[in-house]
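The following blocks contain the structures, represented as structure tokens.
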Structure P
Amino acid sequence: MNNLLWLVPTLPLLGALLLGLFGAVLPAWCTALIGTASVGIAAIIASSIGIHWYGNAPASHVFVQDLWSWIDLPHLSIGLSLYLDPVSLLMMLVITTVGFLIHLFSTEYMAGDEGYSRYFVYLNLFVAAMLLLVLASDLLVMFVGWEGVGVCSYLLVGFWFHKPANGYAARKSFVVTRIADIAMLVGILLLAVKLGTLSIQPMLARAVEVWPHGDVWPSLAAGLLLIGGLGKSAQVPFQTWLPDAMAGPTPVSALIHAATMVTAGVYLIVRTHVLFLLAPDVLMAISIGAAITLLLAALAALVQSDIKRVLAYSTISQIGYMFLAVGVGAWSAAMFHFLTHAVFKALLFLSAGAIAMRLHHEQNIFKMGGLRNKIPLAFWSFLIGSASLAALPVVSAGSFSKEMILGSVWFDPTIGPLLWGAGLLGALITATYISRVVFLVFFGPVRTEVSGRYGVRIAVPLIVLAAGSMLVGWLETPGFLGGNRMVTVLLRPAVGAVGIHPAMDILADASGYIAPLLGVAIAFTLYRSGYWQRAATAQPNALRRLMHSGFGFDAVYDVILVRPFMALVRGLRNDPVDLVITGISVLAIRLHRALRRSQVGQVRRYAGWVMVGSIATVAILVFA
């Protein structure tokens with residue numbers, strides 16, 4: 001069964017190629033079938049591999065499938081090989097399964113759009129690139145997939161390119177992540193030069209052999225890789241692109257900017273965690289940056305009026321929790337939260353899309369209201385996803401993964417209690433802002449009339465993801481709820497058993513369950529008092545404006561980076577190099593115009609020029 005691994009990334013790529021070549025002439029139903037079935041069959045193969053793995057894993061818990069040699073140099077050989085271990089297996093299952101459900105949802109959500117086939121080309125190509133990223137056995141091949149998802153993100157964010165704002169958002173996401181990717185590429189080249197290989201496992205083994213703990217070289221290499229991961233995962237200071245990326249279709253937000261691409265940074269660190277263990281200062285920086293990110297993003301989400309921007313900031317905050325876990329070495333906790341977050345955040349985005357479909361694509365939460373009875377499927381789906389995001393105890397998957405992270409952080413020997421306090425405060429704010437959305441959208445008076453109805457292609461993904469948001473948390477439970485350790489057991493061969501600790505003291509343990517409930521109570525109290533509605537109509541104060549802007553990072557970057565760069569561009573618009581290039585083009589144009597005058601259509605004149613040329617050629621040969 002493992003030998004079919006190559007089909008998992010190949011099928012979505014084949015679907016993209018078929019639609020790219022023939023999509024313009026295919027009927028819509030055929031486009032939807034090819035786009036969705038290619039990912040669906042890949043998901044079936046991935047699930048079969050997972051089931052086979054669970055019952056009959058290789059002795060080393062690693063399967064490598066060599067496809068072909070790519071680069072063969074005297075001191076560096078790079079082959080295209082697929083590497084499957086428990087970490088990449090989990091990623092593969094999430095990408096294909098959630099990806100299939102989002103493709104299915106998209107077939108109805110995007111129906112009638114003039115770019116229907118183009119949409120599925122981009123979506124399939126993204127899935128293929130993401131699978132290459134997580135299955136690559138070599139850092140350079142991983143970087144190819146890394147850049148592939150970046151390009152697809154640009155194409156999908158700017159899918160409705162006739163709107164200038166969408167084009168701007170796409171360019172912004174592309175430029176910001178490319179800046180971070182340059183640092184990552186430098187880190188990859190550093191590892192190639194210093195360790196002589198980019199094959200991930202031999203490279204990590206070599207790093208342990210030649211670099212002492214805390215040495216400058218592993219710190220530098222890990223720091224450069226970290227910058228790439230921060231950019232792709234929209235963490236401070238690279239988080240500004242993600243809220244604007246909500247300009248793309250809502251299913252795109254569900255797939256790329258919630259369930260898969262933005263978690264690539266977490267995967268990169270977990271995959272190369274041996275290198276990061278050699279750089280304790282970098283791990284400390286990850287923890288502190290994650291605490292700052294999750295709090296700033298949660299506070300920004302608290303004052304947004306666009307439902308998708310609320311979810312965008314929540315994505316930044318929740319990935320901050322994953323980075324918080326990897327910063328203290330809790331690799332299993334980070335991957336468990338990746339799993340739960342992929343399910344409940346995809347559910348939230350698709351539910352938001354389902355709401356917008358029935359409200360003429362309205363996204364302002366203050367123009368909604370009273371939808372609980374109008375669209376019950378969207379209500380229950382969003383409510384279940386919100387409960388999981390808020391980490392409501394026991395009833396939601398997010399509760400189990402977030403508690404696992406907080407428990408791991410608590411026992412960090414450096415600044416564990418401080419990081420735990422930041423995570424707990426983030427949980428309180430998270431429950432408050434998502435409950436605010438629930439109360440404003442689904443309760444109170446109806447502000448926008450509902451129209452239309454859903455088909456089965458909308459309903460099925462919502463129902464499946466809602467079930468997952470309630471159930472996947474039970475794969476990893478605390479001792480008083482059975483002590484299941486399925487995720488930890490699965491990942492242990494790849495990352496060890498780090499992250500399993502004795503129970504915290506009862507006060508700290510209880511705080512993790514009380515904070516979300518307190519957040520819901522705060523949101524409900526402010527809703528009943530009319531505070532949220534009054535705040536939306538009142539002139540915002542300076543603090544509210546600062547929070548709404550994401551704490552002014554865009555404005556700062558505009559002043560210190562964008563404006564100076566644009567001024568430099570204007571100053572160099574007529575630089576000498578440009579003049580030389582322009583002069584060559586002008587000369588070529590004038591020569592063309594002069595020669596064009598000789599084309600007069602008179603055969604006798606052409607014969608005369610041929611005779612002159614022949615005489616000149618003979619003269620040169622005779623007298624030269």
Structure Q
Amino acid sequence: MIITCSNVNKSFGENTVLSDISFLLNEKDKAAIIGVNGCGKTTLFKLITGELLPDGGDIIMPKGTEIGYFSQNLSIDSENTIWEELSLVFDDLKEIEIRKRQMEQDMKRTTGEALDELMAKYSALNEEFERRNGFEWESRVRGVIKGLGFGDDEGNKKINTLSGGQKTRCALGRLLLMNPHLLLLDEPTNHLDIDSIKWLEGYLSAYNGTVIIISHDRYFIDRTTTKIIEIENGTARVYSGNYSEYTKRKKKERENQKHRYINQQREIKKTEESIAKLKSFNREKSIKRAESKEKALEKMERINKPDPLPDKMRFEFMMKRESGYNVLDVENISKSYGDNRLFESLSFEVKKGEKIALIGANGTGKTTLIKIIMGLVKADGGKIIKGSNVEIGYYDQEHNTLEANKTVFEEIGDAYPRMTETEIRNILAAFLFKGDDVYKNVELLSGGEKGRLALAKIMLSEANLLILDEPTNHLDIYSKEILEDALIDYRGTLLFISHDRYFINKIADKVIELKDGKIKTYLGNYDYYEEKKEEQALPAANVLKAEPVKSDWQLQKEQAAEKRRAEAKRKRLEAEIEKTENEIDELYRLLEDNDVATDPVRAAEVYENKTELEEKLLMLYEELE
């Protein structure tokens with residue numbers, strides 16, 4: 001056992017954030033804490049570190065447990081270079097090295113018993129150095145610097161010259177090298193590109209300590225964790241497995257609980273009606289039977305109504321009008337900043353209805369390319385040709401499209417002056433801005449709140465081309481899922497930047513990779529992109545031996561056929577579910593019929609049929625899922 005939380009409670013004033021939180025983690029466990037923004041995930045981390053004290057309950061760890069905490073706002077500022085700063089973690093090993101070198105020099109000048117004694121001390125010191133992997137510390141520092149996305153020549157950059165995101169990556173790297181027993185990571189992927197996230201996945205999978213992660217990156221959680229700690233309505237529930245396994249179990253549990261609750265409520269209602277009817281006869285035997293049924297009701301173990309789901313955004317993207325077939329032509333675009341050439345002669349096309357993900361490492365110029373398309377940055381060469389009737393809705397990851405000094409209400413009202421106050425409030429409520437929240441100044445909003453407000457403005461634009469730069473940053477998992485559903489249903493064209501592989505997988509039908517100043521197109525989602533990259537990485541000999549790879553056209557054709565088959569199966573299952581539900585309702589009506597109720601054989605037969613159909617319904621729900 002590395003940590004036990006037992007009935008932990010925490011309130012801020014009258015607001016109870018955490019209530020009776022209990023879980024246990026062992027050494028080498030990898031767990032993720034999930035829940036909507038504001039549910040208390042970061043508060044729980046601060047309770048574990050001792051930054052906050054619980055109002056009740058206990059957090060127990062073995063004596064001497066070292067805790068490393070990476071917070072969302074953690075950063076470092078120093079005159080040191082990146083290499084020097086990360087190397088500070090190994091100052092004690094460097095001191096041992098210095099002592100060893102001094103002993104080696106001393107041994108050259110020492111003889112007799114003094115030499116024997118010196119050699120014994122040297123041997124003990126060397127054993128300690130080897131035990132602590134002293135010969136590997138430099139390669140570990142190099143590996144972390146490279147893994148977190150810094151180039152070979154960037155290790156000599158001074159910390160105080162770096163961007164905020166780069167400083168945060170340095171802070172993460174230093175923490176990883178410290179190798180604490182318990183590692184707490186709050187949104188560690190926020191400033192990482194896809195390659196760095198993949199490296200971090202591998203690092204954490206091999207990590208010898210216990211890791212607890214707060215993250216909205218579902219792909220990352222899937223690949224790094226074996227336990228999910230869900231915080232919902234202030235309480236915690238632990239699930240074994242990764243995120244995908246959790247979602248299946250959670251959905252099945254809610255459906256089962258819902259059906260069990262509904263069925264029990266029907267049984268209770270029926271029993272209560274029977275009690276009332278028996279009492280109305282006002283006869284000794286009927287009253288006794290009624291009292292017997294009342295006692296049975298009192299003893300019945302009541303099934304709790306499923307907890308209400310957290311508030312979710314509710315919206316869809318509509319279009320005022322259709323665009324032409326050719327939406328965007330990007331022709332021979334080039335851009336440099338001084339000696340830093342981002343790209344040269346980039347060309348690609350965007351056709352009506354495509355959903356394209358633009359991916360690449362940090363610093364490759366993805367956002368710059370988007371800003372050139374939007375006319376916010378001037379290209380050094382080339383041109384952007386916008387198709388007929390194309391109207392763009394743009395989501396800027398820095399939220400520069402929002403005005404800091406305006407209120408939430410003014411941001412919408414000024415952009416869409418024809419909307420009434422009621423209409424504006426209804427739209428904002430759909431994006432979870434309720435009551436006095438609409439009078440908050442934009443500059444006081446959290447990253448997630450700014451993201452929701454920006455999405456509200458884009459939705460109202462009714463554009464037929466959406467250009468989104470990291471739209472899932474700062475959104476919790478539930479909000480991401482709502483955004484995904486809205487974009488899947490969107491009939492317009494979509495071009496977006498994202499490092500959220502789960503999001504890319506669900507949305508994209510084309511991936512454009514920007515690397516080394518050039519682009520390469522993959523006709524599929526993120527998993528397809530990964531498969532093609534792996535194929536390209538195979539040695540030539542292996543490629544020759546492999547079976548012929550299907551063309552993109554063939555693959556698209558097969559994917560379309562598979563999609564049609566899946567849609568047909570979904571419709572069949574939904575029809576079967578509706579039919580089964582109607583049959584169950586009919587059997588309930590039969591059980592309430594006096595003729596059936598007074599016929600034990602018939603009642604038992606109907607009840608058995610009802611039970612069988614309810615089991616069938618659960619199986620149909622599972623198959624549909």
Structure R
Amino acid sequence: MRSKALLVFLGFLSLFLLNGCAKRKGFLPYTMPLPTPKFSLYDYGSEDIVDYEKYGYFENVGTDKYRYVIEDQEGLAKAVGEGIYPNTTSFRWDPKYKEYREKGLLRGSHWNFLYGPDPLANFFKWCSAPESPGVRQFYIAQILERAGLLKHAVKAYYAIVVHFPATYGWTYWHTPWYVGPASLYRIKFLLRRYPGLRMKLEGASIIIENGMDNDILNDKAIVTPGRIVRVEEEEEVFPKRVDLRGKRVVKRKGGKNCELVQYENGHWQLLVNGKPYIIKGITYAPTKVGQSPDEGTLKNWMYYDYDNNGLIDGPYDAWIDWNGNDKRDPDEGSVGDFSIMKAMGVNTIRVYHHPGKVNKVLLRDLYKRFGIRVVMGDFLGMYTIGSGASWAEGTDYTNPKHRKNMMDSVRSMVEEFKDEEFVLFWLLGNENNYGVANNAKENPEAYYRFVNEVAKMIKKLDPSRPVAICNGDMLFFDKFAKYCPDVDIYGLNSYRGNSGFGDVWDTARYFAPDKAIMITEYGCPAYAKGMPREEIEEQQALYYLGCWEDILFNSAGWDGAGNAIGGFAFEYLDEWWKAYEPFVHNTESRWAGPFIDGYMYEEWLGLFGQGDGKDSPFKREIRKVFFFLRRAWQD
């Protein structure tokens with residue numbers, strides 16, 4: 001099945017799979033009908049949209065001294081309903097609660113009830129969970145949301161914005177997690193995804209000053225709670241187009257090959273050959289089952305040809321197991337990943353020029369025949385690649401020898417590839433700020449100062465393209481903004497959930513309006529404990545779709561922050577080596593996070609799987625997320 005037949009087949013299948021999954025209302029957003037609730041509440045409250053000014057007053061709005069003062073607590077408790085602050089007791093009068101307690105259905109840690117099979121038990125357990133009020137309220141809101149009680153969930157999230165906007169929790173990695181901004185952007189997502197709620201959030205903002213390090217003692221929350229209002233027409237909640245025609249360009253970065261422009265309204269846009277270009281990207285590094293970088297057995301995908309037919313395996317010989325029977329049928333001919341990506345709408349992949357040698361002939365073909373460009377990167381000492389340091393000592397960004405080695409590595413990259421049409425722009429690092437085998441986490445100032453030196457060198461060698469960094473989320477973003485004036489694009493690997501990236505866009509625009517933003521990684525595993533495959537694939541697809549919508553909503557020409565230039569889905573194909581058993585598709589969770597069942601399964605992040613692994617590196621087990629993204633990226 002070659003490219004033309006593939007396109008026809010995918011077009012038909014896309015429509016079939018999306019039918020009933022997502023109702024389209026124009027380009028943005030993908031909307032869904034209101035779900036059927038999984039349980040009934042004892043006390044829904046007297047108001048769907050609570051008028052907080054009836055029960056108290058707001059002080060110091062728009063400052064870090066903000067607070068809401070309750071004057072009529074009993075009235076407010078009746079308005080909000082059970083489980084929503086300050087109504088922390090009415091759930092106890094629910095006959096179902098008494099029944100659940102008597103049967104022992106609420107025993108155990110509240111954390112075991114977050115994704116438990118009984119949503120009502122989860123709700124009851126979290127209503128009295130021993131957590132801070134704001135954290136407890138957030139997880140109650142999540143439970144209500146997953147149970148389909150969306151109006152009550154919105155009230156619960158908004159209660160955090162009003163009462164606990166500066167609340168923080170701790171992630172699995174023991175980094176601060178700011179509950180207020182997370183709640184604010186969860187509301188925005190729900191109101192867009194479910195326009196049948198007929199609600200809109202207006203004028204709300206929470207900015208956490210000094211919130212980009214791990215020290216919560218210096219934080220200041222600047223809060224404007226805004227308000228939720230009712231709308232008459234569903235279309236009123238949809239993102240609006242901003243007309244960029246006639247807008248004056250106030251800044252230009254890059255040049256003839258790729259230009260980054262900023263309009264007078266603050267929006268950033270990438271231009272290629274003078275035309276708008278948003279990155280519909282994917283991380284592509286197909287790994288043969290059994291190979292592992294940890295064991296020194298990982299081969300360079302750009303060169304291996306295991307069937308000895310003169311073609312690179314993944315790009316040209318991959319085939320799709322359309323019927324999922326885990327074997328190759330006569331009609332499942334070689335398609336090749338490059339053809340599949342083109343049919344999907346991918347326009348960019350991420351590539352690092354080391355440690356494996358780049359196959360320029362291959363990437364030229366990727367661009368010439370398939371229209372897909374490359375963001376070319378240097379690890380800049382991450383995993384000690386390019387610095388010459390041993391793993392034990394780690395890259396030291398103050399060490400003259402290490403710095404020279406990394407400078408030489410980047411110089412070699414730019415000089416080798418600057419005349420290649422397939423290079424979109426340059427990328428430095430890969431979440432080096434997390435400090436894996438380097439000291440960027442201990443000495444971020446030295447790291448970002450060095451990044452800026454490298455960026456200045458790149459621009460002397462190649463003034464025709466912008467320079468980007470790949471950071472781990474927003475950690476040390478304030479130091480990046482201060483010490484990297486010559487870096488044009490802030491890229492971040494971010495895994496924040498199915499609604500996208502929360503306050504990233506507004507925070508970046510607030511603290512660094514001179515930077516464009518791209519997501520260098522986002523994704524969700526196609527695995528969860530105890531769930532059927534069909535449901536998992538649906539949730540994975542909606543996760544990726546929510547992330548893409550958030551990127552698009554905040555790109556130039558929409559009414560979001562206007563600083564997004566695209567993103568890279570992570571990743572194209574499952575990699576089996578990440579749990580250190582490269583011949584096993586591991587199902588042990590790696591860390592807790594905002595995924596389908598609350599955990600990350602790093603070996604299941606692909607848009608495609610490799611089946612049972614016996615036909616690796618050729619077989620592609622297609623997942624529903626492919627069709628969701630294809631529909632979105634071809635609009």
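Values quoted throughout were computed directly from the atomic coordinates according to the rules given, and no laboratory measurement underlies them. A quick note: this is a predicted structure, and the numbers were derived from the prediction, not measured. Cβ atoms are built from the backbone, for glycine too; each structure is taken alone.
With distance in nm of label points 7 Å out along Cα→Cβ at positions 52 and 508 as the yardstick, tell me which of P, Q, R scores highest.
P
Which of P, Q, R yields -9000 for helix-only ellipticity at 222 nm (-39500 (n - 2.57) for each DSSP H run of 4 or more, over all residues; to 500), as computed?
R
Mean count of other Cβ atoms within 10 Å over residues 116-123 computed as 12.6: which structure among P, Q, R?
Q
Name the one structure among P, Q, R that distance in nm of label points 7 Å out along Cα→Cβ at positions 300 and 524 of 3.7 was derived from.
That value comes from structure R.
P, Q, R: which one has Cα extents along the principal axes in Å, as calculated, at 113, 78, 63?
Q
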